[in-house]
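Okay, got some structures for you below.
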Structure P
Amino acid sequence: MKAGTNLEKVLESGMFAVTAEAGPPKGTSAAVMQRKGEALRHCCDAANVTDNQTAIVRMSSLAGCVLLKQQGVDPVMQIVCRDRNRIAIQSDVLGAIALGIGNILCLSGDHQKFGNHPTAKNVFDIDSIQLIQALKNMRDEKKFLCDEEVSGEVPMFIGAAANPYADPFEFRLTRLAKKVKAGADFIQTQAVYDIAKFAKWMKMVTDRGLDKETHILAGVIPIKSAGMARYMRDYVSGVSVPDEIVSRMEQAKETKEEGVRLAVEIIEQLKEIPGIHGVHIMAVGWEDIVPEIVEQAGLLPRPVL
């Protein structure tokens with residue numbers, strides 16, 4: 001049985017989807033998530049809540065999703081394999097479904113050495129592909145990983161991430177195919193700046209027919225400043241930022257406005273690439289700019305299904 005979440009309905013109806021990201025606070029304030037939910041509610045079909053992103057302690061994804069749902073936003077709960085074993089993960093999934101959260105994105109998770117508890121013990125009991133398979137089994141076979149039966153329906157729309165830029169380039173397609181085979185209903189990619197390289201990856205995807213088996217949403221991260229552009233080019237692994245984009249941000253008089261223009265241009269180009277079913281806008285700590293980007297990209301109003 002499938003979830004019938006808003007995101008699923010939009011993608012299954014063949015419309016170009018828009019998802020966004022809402023990072024939970026490093027604290028207990030529900031108001032932070034409520035504000036983000038208010039900003040995103042009318043301009044996206046669903047919003048991801050990150051799970052201790054970059055291994056930094058934040059409010060749980062599950063709690064953040066509940067707060068977004070109360071704001072009328074269709075939440076996407078991210079689950080990383082770093083912090084929990086298969087018992088805790090399956091337990092969290094049951095709880096999420098009981099609370100009406102139907103979209104779940106499966107991730108390996110950033111290594112804890114990058115975060116604020118570098119000596120923490122990691123778990124990685126299962127990896128992201130095994131997690132996708134486990135959730136598909138819970139949904140379709142109504143079985144836990146131990147083969148015992150799950151009581152009740154387990155409706156969910158299962159997502160995964162893909163990085164079109166990491167080396168070795170050809171292996172990216174193999175990994176994507178494994179995630180699709182495991183049961184990923186939708187894929188959100190790493191941020192796209194190098195359109196030509198992304199289009200080459202998408203050509204490989206469509207040649208294998210993977211775009212017919214899953215829904216691919218291309219990642220977009222709006223750039224706020226020249227410093228951010230340089231940092232992403234030089235230090236963020238798996239993101240390919242061409243030098244001309246860095247130069248463009250360095251020469252801009254109003255960098256935030258230029259960042260919005262750039263994001264809109266990227267979305268316009270992504271819309272033309274065969275096999276793309278939507279965009280995933282990750283405006284980290286800048287959620288209030290998402291409505292403007294979506295509007296300028298001609299993607300409003302969002303469908304009501």
Structure Q
Amino acid sequence: MCKKRQEWITGLVTVVTPVYNGEEHLPRMLDSILNQTYPKMEMILVDDGSTDRTIQAAKQYRERFAAKGYGYRIVQAAHQNASSAINRGLPFVSGEYLIWPDSDDVLEPESVEKRVEFLKQYPQYQCVRSVSYYFDSKTGETRKAEEQRGDLSKEELFWDILEVKTFVCCGCYMIKSESFFEIYPDRKIPEYPVGQNFQMLLPYMYRYKCPTIPEPLYGVCVREGSHSRKELTQEEEEKKYRDYERLVDEIAEITGICDRKSRRRIALWKERRRYILSKKYGRKKETASALCRLVMHRLFLCFP
């Protein structure tokens with residue numbers, strides 16, 4: 001039996017945000033959603049098994065979202081990771097457009113409206129992004145960006161994202177839901193304990209061009225103790241590297257990457273990371289082996 005075709009609500013923007021122990025910073029993000037100038041939005045907040053008062057803080061916003069005319073749903077799940085939490089929210093997406101900001105970041109008041117208007121003005125695009133700015137969680141002062149912006153005129157971003165030549169800052173991107181769920185018809189992205197942005201972005205960017213609105217419409221919170229800034233042990237970092245490699249292999253399967261040059265480029269990405277990691281921990285033999293393979297892959301790319 002065929003699945004019933006999803007009818008997306010025209011003009012509606014769905015916001016899916018995972019949160020874990022966000023009692024202190026979550027209100028700032030929710031306030032920024034409520035301050036949007038765009039009139040049609042729904043918020044799906046997925047609690048990833050928080051042990052503080054995150055749920056209580058989230059429930060206090062029900063009336064404010066209702067008063068604004070925005071949908072508001074709280075989904076509770078056992079603690080796993082951000083990608084698992086995203087998956088608990090994806091079945092409830094009904095908007096034409098989808099964004100997934102982090103729970104400690106903020107959207108500028110016109111962030112959603114400007115991106116929607118861009119996609120309406122240029123219907124040939126399936127997605128758009130803005131740039132971001134960084135701020136200190138305690139003082140609010142501007143901080144140095146932690147990701148490269150890259151060439152903002154480029155629209156083919158798959159390799160730039162994978163090779164860290166441009167930013168994956170999640171709240172900067174807006175995609176069309178219908179196109180996204182053609183990639184993930186089961187409404188489930190690959191679950192790995194390394195975040196959710198590669199899964200959300202890379203298969204999409206392999207299919208579609210993504211222009212950039214050169215305005216800082218999204219604020220990234222620099223917060224000590226956050227998951228992305230946690231200091232890892234050597235064992236934890238090595239596992240993280242392996243998880244990323246497994247994830248990228250799965251993404252390559254999802255996107256159907258099979259040509260030799262692209263496979264070589266992915267192999268080069270792996271070897272570059274392995275070289276950096278082995279050098280960091282003083283493993284000389286592994287560093288030398290990774291360097292040799294790195295040179296080999298580069299030669300194959302230059303002279304296929």
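Throughout, read-outs are computed from the coordinates displayed, never taken from laboratory work. Small disclaimer: the values here were computed from a predicted structure and weren't measured. Cβ atoms are built from the backbone, for glycine too; each structure is taken alone.
Suppose you compute mean count of other Cβ atoms within 10 Å over residues 153-160 for every structure in P, Q: which one lands on 22.5? So the calculation was done on P.
Source structure of the calculated read-out (mean count of other Cβ atoms within 10 Å over residues 25-32, 19.5) within P, Q: Q.
Looking across P, Q, the calculation of Kirkwood radius over Cα pairs in Å that yields 19.5 traces back to P.
Quick check: 20.2 is what I get for mean count of other Cβ atoms within 10 Å over residues 9-16, calculated from one of P, Q. Which structure matches? Source structure for this number: Q.
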